[in-house]
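Following this line, the structures themselves.
None of the figures in this text is laboratory data; all of them are computed from the coordinates on show. Note that the structure is a prediction, hence the values are computed from the model and not measured. Cβ atoms are built from the backbone, for glycine too; each structure is taken alone.
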Structure I
Amino acid sequence: MSTQRMKHDYAADVVRWIARLIGTVLFLLVVWFAAGEGMPAYGTLSLTEGLLFLAFAVMALGLLVAWYWERAGGLMVIGGFLAFWLINGIASGNYNPGWLLAVFPLTGLLFLLSWQRERLARQA
């Protein structure tokens, strides 16, 4: 039986909890807006609106997934954001996401950083 202790990266924990806190606030904000505005009837949306809705849903769902699987959730958040940003930019000609929407990929990057640091600590 090995008595070797696994190394633990406490900075990864701090980054993970910062990402979880920001992600929770963002997700609750999305739920608040969805409850206030109501969900759109998906069949009545144009193709662009449907794709934007889907990309945003992937982004929001990624915030929840990242609580258990940082890598998968972080990639979902970043991928959803990139899809949303690209579709919206092509459709409107405006590639400026605004500061609030830009917090989503930052949160995804924090989840990925946490996952990477934890993975490297386990390998050491």
Structure II
Amino acid sequence: MPDVTDVVPVRRMTVAKGSVHLDHVPSERKMGAAAAAGSLAAKQAAHNVAHTVPAQLTHIECDLDVDGHIVTATVTVQAIARTTLSAYALAGASAALVALAGDAGRITDLHVVQNVEG
């Protein structure tokens, strides 16, 4: 883990987005479970992702959009933190996509869309 002791905490926001191609349209129940999985994974990223500097998140949003057989997960995280929140947002988006994909889908894209500081 990097030494960020001297870094002044500032308000940060990161948005990560990913897509999964499914063989079927997911049910509302499965979509809700995937959104919850994304939010919980973002919250626990400091414990589950190596070298992630702990941060107390002030906002987590996991939005899922369905377009035919493609579901896009967009995870937004905010915190007063010393480093970027990319690991938190990516952990949330990937968890939501994995919860949807299971054995019947393939994740086609996962990336950080936006990092904002200040």
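Kindly point out which one of I, II the value -9500 was derived from, the read-out being helix-only ellipticity at 222 nm (-39500 (n - 2.57) for each DSSP H run of 4 or more, over all residues; to 500). Kindly include the intermediate steps, with their values, before the conclusion.
Values: I: -27000; II: -9500.
The structure behind it is II.
For distance in nm of label points 7 Å out along Cα→Cβ at positions 58 and 106, find whichever of I, II sits highest and give me its label. Mind showing how you got there, number by number?
Values: I: 2.3; II: 4.2.
Ranking I, II on distance in nm of label points 7 Å out along Cα→Cβ at positions 58 and 106, first place is II.
Rank structures I, II by FRET efficiency 1/(1 + (r/R0)^6) of positions 18 and 90 (r between Cβ atoms, R0 = 30 Å, to 0.05) and report only the one at the top, that is, the highest.
Values: I: 0.40; II: 1.00.
By FRET efficiency 1/(1 + (r/R0)^6) of positions 18 and 90 (r between Cβ atoms, R0 = 30 Å, to 0.05), the leading structure of I, II is II.
Comparing percent of Cα pairs over 17 Å apart across I, II, which structure shows the greatest value?
I
Which structure, out of I, II, was relative contact order in percent (Cα under 8 Å, 6 or more apart) derived from, given a value of 36? Present the calculation step by step, with values, prior to reporting the outcome.
Details: I: 36; II: 45.
Of the structures listed, the value fits I.
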